[in-house]
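Each structure below appears as structure tokens.
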Structure 1
Amino acid sequence: MSIFYEPRFKSAAGNLPPTNPLFWEIQTNQSDMAAFHAANITREDPIGKGGPFGAQLWLVNRKTNEHVLIGTVQEPEDSNAVVSKGQASAHAEAESLSPEKRQQVKDFLKENAEEGWEVVQVSSAESCPSCRSKQVAFANELIVEDLITSGQFHVVFKATYDQTKEDAGFNDAPYDQTFRAIHELGVLSRQEGLFDLEKALLENLGASAQFHSGELIYTPVNLVDDDIVPDNVLKIMRDAGEQPVAVIVHPDGRILGQSLDERDLGNDGINLPEKTAIVRAIEKASTYLRDKESKFASWELEKATVYTNIRDIGPMAYSGLLWSDLSEAKVVSSFATDLVDEMAQEVPGISNRNLFLQVAVDYDSRKSPLSVVFNGDPEDASVAHLVWKARMQAEKVKNAQAVRMDELVARPDLPKVRMIDGTYINLSRLVETSEVSSDYDGAKGKGSKLEAKPL
């Protein structure tokens, strides 16, 4: 059935992860509970780390029934960190696949070679294309080095895209739908590749309808000549030579971030696709908006444009374009070469086009190195999602209360408020102390401590 009518999670019917299924049911629920606590409202941390998502990373040996959690007793799991880091891609799965943890996995597999160890990532929700790109990239790296075989990198998730949207207000499906459309429409089988994406989407009735309804979100990729490129960007391109480079330019002309490919494949120990040019430029632009311009939602790059010399844009870079609210990727033709594309491979030795296809295919495709299992219930809400929805609604009410208070105080008929015992209450404090008031437990003397004075 066409991807335009069938949700992706229904293709997540791969083999169950190694060892007891009950163990993995417990872990998917645990990742949900960890996300619940991370997303919960506390007085000490009113903003939180990010969204209501949790993830774990495991090494498992089905022969010996051993399970090794990649973490520490103090920090056994990871949660979404978009807010705390100001990075659009700092999702729970990405945090779980940090360079440090990937290095630990590689070191362990090398030390225990040929013992049959497999990798399992547990997530409280269905991975977005950005996180799936990281999963596919790491799985390929392990396969290339003969540390696992295809299908021995398992992903187990609890909540679907639809559940996450309904219960928490996060909607990853439109970004993922673009990846699925790229596969179904054969965009990467065409010589033009992503340069033909916009045309392919708008010419297809299903894709076009989903784009106009907001069910599909894409960032166009275009090949451009020098004459439409800002002079300061051209200089950066010339200085880069045949090194992969990306420059992010705000609509007002400011350069928000720029980067070469910063990997050192000879000394890094592991592949670091986080240091590829486009991904690093996006990260630097977000850091600039947060540190220099004090923008809270610094992961939204305000419809900026990416200029690059990379023709073969990989799935991690492209998903970064989607998540960061970028308007367009412009590939400057005079600086684009085969050598640049080779150096920009998100997994060295695999073209970005082939890697992209592995991310875009459905979960049960043999072209994917992952074994993905939906281990939840479409009718069963995640507790983390529910608390996040309540938290966002509370923030909405709180902000509305502040506006209403300003309006009320400005009126000549401002109400006079007092308690039954004769004490006068500061009205604004009454509105602001709902959290303290919630401490009331029925005991005498308990409850909110309002600013009060005798009449």
Structure 2
Amino acid sequence: MNTEDIKGFFSSREQLDMADYLTLDYYLECVGDIETALAHFCSEQSTAQWQRIGYDEDFRPKHGAKVISLRVEGELEQLSYPVKHSESGPIHACRVTIAHPHCNFGPKLPNLLSAVCGEGAFFTPGIPVVKLLDIAFPDTYLAAFDGPKFGVEGIRDLLKAYNRPIFFGVVKPNIGLSPAEFAEIAYQSWLGGLDIAKDDEMLADVDWSTLIERSHALGDARKRAERETGEPKVYLANVTDEVDRLIEQHDIAVSNGANALLVNALPVGLSAVRMLAKHTKVPLIGHFPFIAAFSRMEKYGVHSRVMTKLQRLAGLDSIIMPGFGSRMMTPEEEVMKNVEECLKDFGHIRRSLPVPGGSDSALTLETVYRKVGSVDFGFVPGRGIFAHPMGPRAGAASIRRAWEAIEQGIPLERYAAGRPELQAMVDGAKGKK
């Protein structure tokens, strides 16, 4: 590119009508001339060739992505990752904000992703290392999306659960139980105080546990638990499947008594999630398979907060995400960014309930609560309930007792005295030391 060509891909917020643009924050490692590489980066994800041969025209003013902020963080001795590339020259680490005209793809999530983290972004000459860190939307773009139907407030209303976290539980063993066995374990956990008993994200519609049989058994068990406890309960059924079966799976599960649905949002695709969200009349909750595959590397891929934001935009009422602690291999700062993306103002889009999870139990509830900083989160133990030495009813009760201790400001070990469900967890932790 010559100097004039390069200038066509640089602008400023003041020169643009930002209602017409998404803004994209990237970390980039540029090889050779930085401005030339960035012009290619904008070109490849938008106009590419911006005029026809023999015509006096230029599509860049309307359709070209444009650099509106550049910070060169320093020169590197080598790329952070050994990505093969053909360019030569100095390597610079850069933080870049791109304004991308949303008229190029419209309010369509597959097309949006194809533009901002597709071939044009990740196969640009001179930029072998790319991480999409964040994305922001003008209200003009958000207006085309419905977002969650229920959100935090709707889930609370469904459960009549206010001023506390929502207590989920992943029924264990997650694979291998018959529908009747699965239902009995869930039933016991509901009696112990669990709000939501859920299918594991890997539990599919399989011949030894069909969704028809499982949702029927769990729907009946849920209603029995509601009668016995006098409290609303939720069975969260996993309907993840081939896209052309999602509506059918939804209808089967809901008709049999599932009153919320789990979907692995990234494997089925955000467009499929949006389709389900438009169709459903029960809360839709997303799980995080596949997210680490493109988000874990610090300087390459897509930051998980981008996908959390897009899942909320697609209509998930609650988003289960990698949580705190070494088990999930996710920095605390990243977990908090994902929690914040569920709860922060987002135009007219309702808040999604964040559920940071991973090896939780009654012993970790206060830590999660303090880190999140409010009661607007879901707490999702698995073995912390279903591997409790006194059984799943006691496991669920231990969570409720732990919350009582937090509410009353009493240390967990002291509150456990005389409360065997909680005492068993405390004693078990001591035994591991």
Structure 3
Amino acid sequence: MIFSDEILNSIEDIIKNYKVYLVGGYLRNYFINNKISSDRDLVCINNAKNLAMDIADKLEGVFIELDSENEIYRVVLKDKINYFDIAQALDNDILKDAKRRDFTINSIFYDLNKKEIFDPLDGISDIKNKIIKTSDLQNMLDDTLRFLRIYRFQSQTGFEIDKKLADFSKENFKLIKNVAPERINYEIIKIFEGEYLIKTLLRMLDDNVAELVFPFVADVKRVPCNSHHHLDLIHHLIETTRLIETTNPLLKLAAFYHDIGKPSTWTIEPDGRHRFIGHDIKGAEIAKKELEKLKFSTKQIQYITKMIKYHIYPSSLMNCEDNKKAYARFVKKMGKDALDVIKLAKADRLSARGEKVTDKMVENNLSHLEKLKNYYLEVESMAQNPKALLDGREVMEILNLKPSKKVGEILENLKIAQLSGEILTKEEAINYIKTKAVKTT
């Protein structure tokens, strides 16, 4: 085989009993960057189900029937990372199968027995020329999710989109409204995982299809630049996404969403200043509704809306009189998501450079965010599982209290004081609850 793939090599004795081809993303990725994928798509001439069952037996994998009518099966291997998708060729004709696929870069086949490439639509040439095209525009209508997949593959590869395909897509993109939201969700995540995400978002904006995937875009496009933002709002969102230091697609998605509450909270003062009071709270509410419609999981929605709701929080601590205590409260509230919201705040700051924003303002803000980050890193282990200096029983004995809400509030204040470094020993904790803790409840 031309591929150094132990898993494929391990099923050679099975493959020889079938007419079977490797196809799709595995080959596309191999010819783009010479990388081996964990998902392997196989197309079989007759007996796809038997092939899938034989592979499952050989590799001790789990056999799953994905679509009995179209004869599509999956085998998930024991590591739960590698898997095979095995399908029957269209009309048992490999050329027909190639011609009905979405894009030419996904229509390259490798005959696993003859050990030779079958590339009837010049997909390898299109990879070399870095272009996304289809052999037949009508193929796009077979599954209208393909109009969104154009942008997914651009985000992953950086390839240009063939003009005929782009024009046809813009005319018909609205048809994705008929696609199950779970499938759209999957493509969105893939887009936001891509190395060329920003190029893709700008292209979707230019093609006027962004708002068909992300409804908030229509409102966001109305908000212009102002004295604190050198970019209009939609380009500010894209620039923040570009500047965020992460490979986490959900944090990038949160960056793209972070100011979507601004259109509904937008006011202009008599002096011409643009205000967006409460846009963080409003944005989290809007995002929750949109993400629910797109069938994001509860956990994903909680994370993204948390980032949106608190994206101002890190920078708001700059002028606190008691930084350590403010930092401790921040760590407690943000928990394991503290670094992510700091990253978002930093990217937000760097992407807002209006005429009223001086270099000194930016420098001070970034310096503060760095201190907050370093503080979090210092207390991270304690913050995740701090060893309390006093427990509830001890607090009740020392202060002669009965079980009550007040005891819980004292313990909470004690924890914050411990995280901030205000108290370090049990003796200091006792003195603290006798004085400060009681007063703060």
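Here, each number is a calculation from the coordinates, and none is a lab measurement. Keep in mind it's a predicted model, so treat the numbers as computed, not measured. Cβ atoms are built from the backbone, for glycine too; each structure is taken alone.
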> Can you tell which of 1, 2, 3 yields 0.45 when FRET efficiency 1/(1 + (r/R0)^6) of positions 75 and 179 (r between Cβ atoms, R0 = 30 Å, to 0.05) is derived from it?
Replying inline: 1
> Looking at structures 1, 2, 3, which one was P(r) over Cα pairs in 5 Å bins from 0, in percent, for residues 35-186 alone calculated from, given that it came out as 2, 9, 15, 19, 20, 18, 12, 5, 1, 0?
Replying inline: 3
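Tell me which of 1, 2, 3 gives 9 when you compute relative contact order in percent (Cα under 8 Å, 6 or more apart). If you can, show how the numbers build up before the last one.
Details: 1: 19; 2: 15; 3: 9.
Only structure 3 yields this read-out.
Among 1, 2, 3, considering only distance in nm of label points 7 Å out along Cα→Cβ at positions 219 and 323, which has the greatest calculated value? Walk me through the numbers before you get to the answer.
Working: 1: 1.1; 2: 3.0; 3: 3.7.
Comparing 1, 2, 3, the top value of distance in nm of label points 7 Å out along Cα→Cβ at positions 219 and 323 belongs to 3.
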